[in-house]
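See the structures that follow.
FYI, it's all coordinate maths here, none of it is from the lab. Remember, it's a predicted structure, so these values are computed and weren't measured experimentally. Cβ atoms are built from the backbone, for glycine too; each structure is taken alone.
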Structure 1
């Protein structure tokens with residue numbers, strides 16, 4: 001009998017600085033940075049605290065938060081006091097959980113980006129001063145202020161989003177999704193953004209009445225009429241073209257910044273401190289990338305040879321997802337990130353057109369959706385391997401070692417390379433050839449041959 005996949009477990013609310021989360025390597029302390037900008041000396045100070053009170057590792061989350069790992073219960077009070085002295089902890093623990101505000105990281109660096117950072121800071125402060133929302137909003141309820149320009153927050157999902165309409169001074173107000181998928185309600189001016197955001201949050205609480213976990217679910221079930229009657233918005237203009245995100249416009253050297261990616265968002269404080277000493281300030285992004293203000297091509301030449309950073313959009317590591325894995329998460333059964341990096345070395349073509357996900361348990365936290373290839377840990381040092389499925393989904397191979405999984409992915413790379421049609425992505429090829437089961441047989445035949 002095969003070992004059962006580790007069952008999912010609910011962890012509760014999202015962590016913060018005042019309410020950290022207990023994971024396998026200690027307490028996870030999440031810092032919410034209003035506006036997403038940290039001066040270099042502040043980053044260096046955070047690195048010092050992470051080394052003194054944690055295990056020397058930090059994470060950049062998909063919500064552009066900075067996370068200190070490996071903090072002990074005994075060290076937590078001293079760390080909290082030190083963070084408070086730096087101005088990174090304030091207010092009540094209940095207030096902290098609703099301060100989920102993300103704004104464009106290039107604000108002030110890209111002339112085409114609307115000035116959304118002051119609005120984000122004002123909204124953050126307003127949420128911290130709205131006790132009626134602290135317990136009423138779900139822990140993941142979020143706001144996006146997208147200034148557009150060269151690095152728009154087009155792919156970031158939010159409950160309430162404000163997308164700058166180029167050249168108008170107006171913002172499209174939309175709910176429940178990313179830029180193309182959210183439901184538009186109308187437009188507002190910049191000075192109405194904060195009040196509109198709070199009004200929509202309170203409308204969600206009243207209309208949902210505990211029945212819907214997120215605003216998208218409320219809209220899907222009941223439409224937008226209830227929301228529309230509570231906010232005064234102008235109608236949408238006929239031409240509302242909004243730019244999409246292209247990582248080549250973020251990573252590497254640009255006018256005003258250098259974009260530096262970290263595989264899976266994890267980094268040691270030694271490297272982060274080194275980065276901090278090379279820039280006046282860091283901008284945190286939801287793409288697990290930091291922007292070094294005022295950087296240039298000379299910084300790229302420094303970082304490129306290390307192989308530790310992602311500086312180009314064609315880097316295959318950008319198309320990998322992996323959770324923190326065994327040793328960092330008490331649900332983790334395998335070294336998900338190490339095993340994922342092994343896949344990057346054998347599948348550059350697959351990763352150029354598809355996504356590979358390695359999950360150390362069945363929850364699939366790093367990538368809840370389906371992926372081209374998904375490895376789901378089963379027991380110690382074993383994976384189920386699925387094609388076009390999410391973590392824990394139907395698997396074509398069960399209980400294989402990490403080395404065997406790497407061989408399977410390498411064989412799939414070969415199948416794709418030799419059988420693809422012009423401009424055909426790997427998912428389309430799998431579908432054309434009859435589906436995952438049929439392609440699995442071709443993969444096996446490739447390995448035998």
Structure 2
């Protein structure tokens with residue numbers, strides 16, 4: 001069997017590796033348009049900030065290591081067309097500029113996303129960046145460390161924008177975030193983002209909400225960012241307003257795409273065309289609580305679903321249990337995490353729900369270093385089944401949301417989690433942990 005994998009980062013290399021372990025005789029070729037494969041793109045903001053100064057630490061395995069395992073990895077090769085009826089792909093070799101055809105028995109699509117960059121005026125100016133690939137990170141790190149780069153404007157207040165704001169703050173830059181929506185980090189509920197917003201402002205990060213960027217101006221390099229309300233000095237701009245599935249090359253095929261361009265797949269990672277699989281940020285993913293597909297471009301889903309795809313390409317029929325959309329982000333001194341449904345998602349699904357928002361602490365006050373911890377919990381009203389949870393605080397927020405994720409995946413009601421026998425010792429938690437307190441608050 002010959003497998004062609006399009007895209008060599010998370011889902012693609014997970015699928016290739018799993019298939020090779022299950023079927024060592026399989027012939028596997030991976031086409032990746034970038035220079036790097038199998039790297040942790042979520043580490044890029046911390047590479048830019050200097051908290052990690054070696055980009056190779058983000059690489060799980062090099063292309064040479066994959067080749068040693070019998071996987072033919074070809075970087076700087078982009079698949080530009082798929083012909084499912086002939087089981088062919090057309091590839092452009094960036095080194096030579098030549099186009100050529102390859103054939104497959106099975107095809108795995110794992111092309112990820114591409115940044116959304118509107119056609120702003122002045123976009124051609126220097127020092128306007130995105131952060132999506134390893135190459136983006138290496139270039140941005142080089143530019144941001146130049147001594148004349150002081151005023152940094154970040155367009156967009158989502159996960160990447162906020163992580164980059166923290167990175168710029170770590171580097172001592174003057175940071176300004178411009179966000180079109182009325183709040184940052186919209187996957188979180190307002191109670192959580194209100195605390196995060198106040199923290200950013202206390203740390204001297206300028207935050208402009210309900211404001212839209214119109215364009216950029218400058219002489220060769222960006223000097224100003226113009227919005228619908230004002231203009232701001234900028235030595236460097238990072239556009240991080242979102243991503244879209246990198247699936248434009250599939251237009252015109254019988255592979256079904258969702259409205260946003262994401263590949264429609266089932267829980268076995270199969271597309272609507274036989275022998276073609278997909279996973280990762282280019283595809284939808286089954287949501288455990290919603291019990292339907294959703295678009296959640298997260299590295300966790302990409303790695304798990306890629307692994308399942310590899311197993312199923314080998315002949316198995318493994319099904320993904322489903323994502324919870326669990327995600328975390330660090331904002332200077334705060335950590336935030338969420339899992340399951342937000343309150344807005346519960347509303348959109350017409351669920352009869354109830355919520356509680358509590359303030360607790362990471363551990364007892366008689367042990368040094370006590371910090372406040374805020375938790376919001378969303379439950380089905382009749383059964384108290386936990387549907388979602390979010391937390392924010394300086395210490396202990398993320399791992400506690402992991403507890404809620406386990407509870408949601410096991411359909412636990414809040415009162416059951418509220419009596420779960422959790423560890424207690426003053427350096428770590430109170431006899432009634434913050435998770436207990438939040439769960440037992442549900443009426």
- A value of 66, 57, 40 was computed for Cα extents along the principal axes in Å; which of 1, 2 is the source structure? 2
- Note on the structure: Re distance in nm of label points 7 Å out along Cα→Cβ at positions 264 and 392: value 2.0 computed from one entry in 1, 2; matching entry is structure 1
- Task: Work out the source of -9000 here, i.e. which of 1, 2 gives that when helix-only ellipticity at 222 nm (-39500 (n - 2.57) for each DSSP H run of 4 or more, over all residues; to 500) is computed.
- Result: 1
- Assign the value 4.2, calculated as distance in nm of label points 7 Å out along Cα→Cβ at positions 168 and 320, to the correct structure from 1, 2. 1
